[in-house]
Structure 1
């Protein structure tokens, strides 16, 4: 079954080019939004498997649209599309709930691969996002919160978290630990609950803050 994709970009020619390219890659482009507010409305109505969201749009920008969409429908993953790999923009996108980001000069193959990973909840942590997360961790109080002691992760969960922090996909984690992908996903579900995270990026950020894993 093809992945159902919503495109959000205020440039019509770019949307049309993305639609053609991603349709050729096997995606089902079920909608196109020209601004952030429209993207939120369409995503709530159409429930796509993944949203490709431009950062710079009129009225409501992509970061705010992502924040609104994640608040209403956290199960819909959003990949941000940016003109430049600006760390402040990436950090804002991460805080808003985006699971990945792409620069507009990247290839169609890169876009398609990232969207497939996001739709399958398997977006790897890129080195660029890792560097931004390090900056975010430095901005957060390094002292653990009082209730952090209750968030006990097992040794195996720490191993899973560290591999995710190193940029491994679910399959790569499974191969490294000699376990199944289903087992990895079960560990991740447990980790999300313990660390009050909705995705692997938030889980890694929380784990780094708590000193459970390290970003290199």
Structure 2
């Protein structure tokens, strides 16, 4: 999979968030998108996942042939702190629902995922009863264990303690081979596995 940005720019109303990004993301690599809070990291991640359109410039997805933007969702999985889970579902129900749309990576089963999440004793409880850290584990399991070409993570260790951060990093190592992973963060622990860094501040010069 390859994502190519050509003079990609985004503005809201009259304010430019970033301008003229020329960059190529390729499978087999992990990219850290860094920059201060409010700098536009989440906005760019939403464009990279097909949720937003650029104001100027183009974004192209290819594998190896060009993929129509309306079909990109099939190859992308995305998580962020501002994404809500279906609170009335139990953990088991939520996983069964999510993976009715996405194939599970590594030939795991739903039961395997529950064990992997370390939430086995909570599988029949409603998500609304989970702590913020437990909910974050659920988000990361559904994201990282989806068999998709592109994995996009926005502040992935939000609400996780140090044990949870180690668990997250071990999960990334399980699935990262041949994937295209993009992580938006200000915390080095969240993107320590990345082999490329993009500072969004480099695309705000003169704005």
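Things to note:
- At a computed 15 (relative contact order in percent (Cα under 8 Å, 6 or more apart)), which of 1, 2: 1
- Distance in nm of label points 7 Å out along Cα→Cβ at positions 16 and 152 - structure with the largest value, from 1, 2: 1
- Winner on distance in nm of label points 7 Å out along Cα→Cβ at positions 32 and 56 once structures 1, 2 are ranked, highest first: 2
- When helix-only ellipticity at 222 nm (-39500 (n - 2.57) for each DSSP H run of 4 or more, over all residues; to 500) is computed for each of 1, 2, the one that comes out at -7000 is 2.
Readers should treat all values here as calculations from the given coordinates under stated rules, not as data from a laboratory. A quick note: this is a predicted structure, and the numbers were derived from the prediction, not measured. Cβ atoms are built from the backbone, for glycine too; each structure is taken alone.
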